[in-house]
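Following are the structures in question.
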Structure 1
Amino acid sequence: MCRPICRGTVFLFAAVAMLFAQKRPFDANAMMELKRISDPQISPDAKWVAFTVQSVDVAANSKPSQVWIVPLSGGAPRQITHDGTANQRPRWSPDSRRIAYISNRSGSSQIWLMDPDGGNAKAVTNLATEADGELLSPDGKNLVFTSSVYPECAADDACNRKDLDADEADKVKARIYTELLYRHWTEWSTRRRSHLLVVAVSGGDAHDLTPGTRDVPPFSLGGPDDYDIAPDGQEVCYSMNADPVLAVSTNSDLYAVSIQGGAPRRITAATGNDSSPRYSRDGKYLAWRAQLRAGYESDRYRLMVLERATGKTTNLTENLDRWVNSFTWSPDSRALFFTTADRGRQAIQRIPVTGGAVRVAVSGDSELDDMQLSADGKTMVYTQQTGAAPLEIYRAASSGGAPAALTHLNDDALAAHELIPLEEFWVDAADGSKVQYFVVKPYGFQAGKKYPVVMLIHGGPQGNWGYSWSYRWNQQVFAAAGYVVVMPNPRGSTGYGQKFIDEINGDWGGKPFDDIMAVTDHIVVDLPYADTSRMAAAGASYGGYMIDWMLGHTQRFKALVSHSGVYDLTSEFGATEELWFPLWEFGGTPWDKPDDYAKWSPSSFVKDFHTPTLVSGGELDFRVPYNQDLELFTALQMQKVPSKLVIFPDEGHWILKPGNSLLWYRTVLDWLDLWVKK
């Protein structure tokens, strides 16, 4: 017979169980409910933060974006753009009275100006070649932006429009090339080039700051903000690769040009990649990120500072064995704030402009980025994401105290679902190195019960798993399907020092594979709830390569998923675009290093393929062309290995469209369930 206290305990347990039962699993459909926040911008008067919000329209298979605003002191955010489906990059005027932004509200991508409440919107540009990436000059007079123009036309809009019309009317669509690089990511190279243009805020004709046949920012390693305007509004600094063969070069340098145009002045002359120039607020300095080794896109990023008056250059972070991922100046120009990844986390740090000790400004079990400081230096705004929560905007006071979230756009959606925090573990690799991995327990976890395992292998290979949110490989979605999610960071992963990164060079299937197997072995010890007789593995890009390598080197897994994976190194070399990557990783071309390419190519081990494998990819993937997926699927079929092929004709290296993403997640999980849960 149960005593009253026993009945109360039973009731309490039942209430707790009911509470958890009310929370739904965070599946791919739940992921589509989230608002995707980016690009926070503090107004100069420190009253507002403007930012971009992308939502998901599954029915239209699109992701419209709008500009929002929130008081810096806290309060309810509100949407301030409504016309058009692509509104982004809000940038404040110096007096905080206007916001420049990019919008397609007129039918094409152009620069617009509006009041902080979204009213009084006015188009600044109406270019046939469109506009993007706008920056407002600190003096408030000009807008610098990018536009893909015909080099012979430069900023002459009538000339560009004529050439565009001629290309559109031409019935013959043949592509003809005489040099590399002729395509990149998802686009074929055309006669057009990305140039920096400038136009007065009041409107009028634009003029070209970077005429010629080179892309600015660089076509390869460049980013959307690889340029900046000096505080006096008279000079523009930008990154450009001037080497003769872009496909084999990472050598982007910094150049400066008058905002009126004219001959550029080269600022850097190193053989590595120089990017992300930023002027100090007082105009005395120019800072940028630099890689020192030529041809190596995964060399350590240092933070460099040039004293403009004397030409003295200082490497501020040479003694910091981590990459500088992003940075910003303090308002008084006496220090820089920057982010680095370390053991699955990304913190914000501070260093004096003259060099010296690095101090952590903000950190945690999270990924922090997009930091900006108010003009008085009293408030920092930044973004934060974790493995169990997407990106939101936060505010922190320089005087101390707990940070406060400025946005809560996803609170309701997240509260309705069970989100599981990451746990971290360390193992000893075969050579004694320490290897970290993260774990997410399955939805509805119960102690004493055994669950199937899916191991996710990250791409890059110089990437990592950690306390961050992903929409392409969301660990919560796999956990919601009932799997223990294991995410190893083997050799080549970032955040563990440059030596750890470099140890993958020329050893793709060596130490990284051993590291992953060490994690696989250790699951038995660390995770008693993991059913190691029911394990699967999945990965994309280099992660897909590792899946293909596993096919020929282990039978530990009951099912595999290879997305956009490198299968045959020789054919990959001949079809990919950024050739500096395999040239560095394998020490030369396939005809110069045939034995190395054969040694590390999964295609050399086809006769050992036995594990059921799902293969997926995109027809627009020029990084790992989908012939790799076709070759792998053909080999699996000829070996009579159970296999399935899923190819998306309208996707590139990543599956980005909402409908395609839902289909991909459903197909992957169905495949895992078929072979792992039976």
Structure 2
Amino acid sequence: MRYFFTLLFVAFFSILHAQEKLPADSLKTLNLGEVVVTATRTEKLLAAVPMLVTIINQQQIKAMGSLRLNEVLQEQTGLVIQTNHGNGIQMQGMNPDYTLILIDGEPLIGRTAGTLELSRLAVGNIKQIEIVKGPSSSLYGSEALAGVVNIITENSKTTKATLSSRYGTNNTLDISGSLSLSKNKFGAYLFANRYSTGGYALLPQTFGQTVEPFHNYTLQGKFNYDFSEKVKFSLSTRYFIENQQSNFDIGEPQNPNFVSGNGQVKDMNFNPILHYKISDKWKTQFRFYNSVYETNSKLNYLVNKEVYDETFFRQTFLRPEIQTEYFLSEKHIFTLGAGKIWESVAATRYNGTQTFSTNYAFLQYEFQPVKKLNLIFGGRFDNHSAYGSQLSPKLSLQYDITPKIALRASTGVGFKAPDFRQLYLNFNNAVAGYSVFGTEELGAAIAQLQAQNQIAEILLDPSAIGKIKAEKSLAYNFGFKIKPIEKLLINLNFFRNDISNLIETQVFARKTNGQNVFSYRNLNEVFTQGVEIDASCRLDQNFTFFAGYQFLQAKDKNIIEQVNNGEIFKRDPQTLAVSRVSSKEYGGLFGRSPHTLNVKLFYENQQRGISANVRGIYRGKYGIGDRNGNLILDDDIEYVSGYFTWNMSVSKELLNKKLRLQTGIDNIFNQKDPQNIPNLAGRLLWVSVNFQISKN
């Protein structure tokens, strides 16, 4: 082990001293000429988009050596991976419920506790990731209050084939292959991935592992055919399947009772699109999207093999949509769209199949009255079968104060109603061991877990919460894009989200296996606000430096008022002494870090085929759960301490760039917190090989 570290660090620092003046690298860190589609649902130059947009290109993902989407997103400014109930993304202090995850512009389904498990998404075929921060409900609906992450996958541009493999700590193996074919009017791109791990145990004294072994497969195909210059057709389809193991003890230390079983997850979608260019000023897309997400698990007692628990979950999503762009002139562009959504959920303990339907339409108007000013007005109308109608408008602008400084601002409103899962979900993760229950199921579920001796501690009494309501929000973003010199780009953004009846994921209990029991609660008047600064700098021809920082405040307005009025008390768990909570002691919403930071140094020498990087991520302290009975964050024992994780990798290209060898370490200094962060596995070492054959 010691020699591995020595070799890796020597290799890294030796290439850091190579200072040859070579062609610019391919990370494109400062390229404002890149094209993005997510912010406006139309192709736009990044420099002309009046919203805060982050682009992660394919070269950066390869340099990091990442395998799954959560590994990529956790290193971006202002994004925090919430790992307590799956790997979801927190943006602008808002939970994963409010960030929409798209693949090629279409929504992924299968959320648990509002979280879409990002680790189920392989990154081997990703061309570009676009992150839009701030309200996007005017185009995408209620799940986009915090922002949108759009994963854009590869298309067929030439004929080539690739094969890659990575092996690392915990017997983790990833194998990917792709085939791209392009001839005349036809193109096809096929991608396959297998990912498996042996899991790991942070609490070896307990039966079962913190993360149990599992393996999954991803298959994706994209096909396109150009009937003419005006009519083009594309079809994409994706299939994902994961098999999981589960082992845990539902007994007592003196009288163990072991349970074991298997679970399975399936995710399938189908997406044909017809592109019709009616004229140079008018083009239309006809889209159809169908997706199905399924899970099932069966657990048995080890002693007698009798069934302990058997569950299933099935969600369907069906949506036809039409979108039209009309270019009245270069200064006046209209985008119109309409569609209908049918969604259903059937699951264990649901009363039959629950169904929702939504009719919607959206309009966007882009107006450039003068060369320096770009305005976008937009709005979306949703008519929901269960929660009525909602209008979500938005206004965005960009004004070029000078050639080097641009002002950006946007404001938007939206709503989000309780969904199937928040009301009726009854989910036990067979891999990680945590549980999530809808508010209608929580009380009975905790009582059952207590009877089975699976509850170690009740953190929040479900009877004190009541029923959840639909929520509404008003959001503001204001900032600057600054490019003082050609090699430096700075993005500064101030944000504020005012939310009423926020539906908050909450830890209600801790299980004996160290994992948590989650459900939901409303926080009446909540705000999240802060500032983030993101900078990228080309130090010289070989080195590129990134840095990002976010300051965040996230609090309940009603709690602030009660604290200021001296109406909230706390009891010392040791002395039982009662005292008033001061405004200084109130820490805001659980799970939010006031300070997050990331720094990255990339090196790339194209002539020698060598690249390397070091990346650091800091997450400041955050609240984990109430421990003194007053339902708020106000005591030092209720926090998880802040921590740094550092990652690095080194790669070398051979055989005229057809062969790529790479090795790295994730979590170099072996940061662990078994009690509070069970998904932080410790130091991970890995090596990978990538081989590519292309037709000249």
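Points to keep in mind about this one:
- Comparing FRET efficiency 1/(1 + (r/R0)^6) of positions 73 and 553 (r between Cβ atoms, R0 = 41 Å, to 0.05) across structures 1, 2, the highest figure is found for 2.
- Taking distance in nm of label points 7 Å out along Cα→Cβ at positions 161 and 625 as the criterion, the top-ranked structure out of 1, 2 is 2, with the highest value.
- For 32, 22, 20 (semi-axes √(5λ) of the Cα gyration tensor in Å, for residues 385-656 alone, calculated) the corresponding structure among 1, 2: 1
- Structures 1, 2, by distance in nm of label points 7 Å out along Cα→Cβ at positions 433 and 449: label with the highest value: 1
- For helix-only ellipticity at 222 nm (-39500 (n - 2.57) for each DSSP H run of 4 or more, over all residues; to 500) computed as -5500, the structure of 1, 2 it came from: 1
- Source structure (of 1, 2) for Cα extents along the principal axes in Å, computed value 83, 72, 54: 1
Readers should treat all values here as calculations from the given coordinates under stated rules, not as data from a laboratory. Quantities reported herein were computed from a predicted structural model and do not represent experimental measurements. Cβ atoms are built from the backbone, for glycine too; each structure is taken alone.
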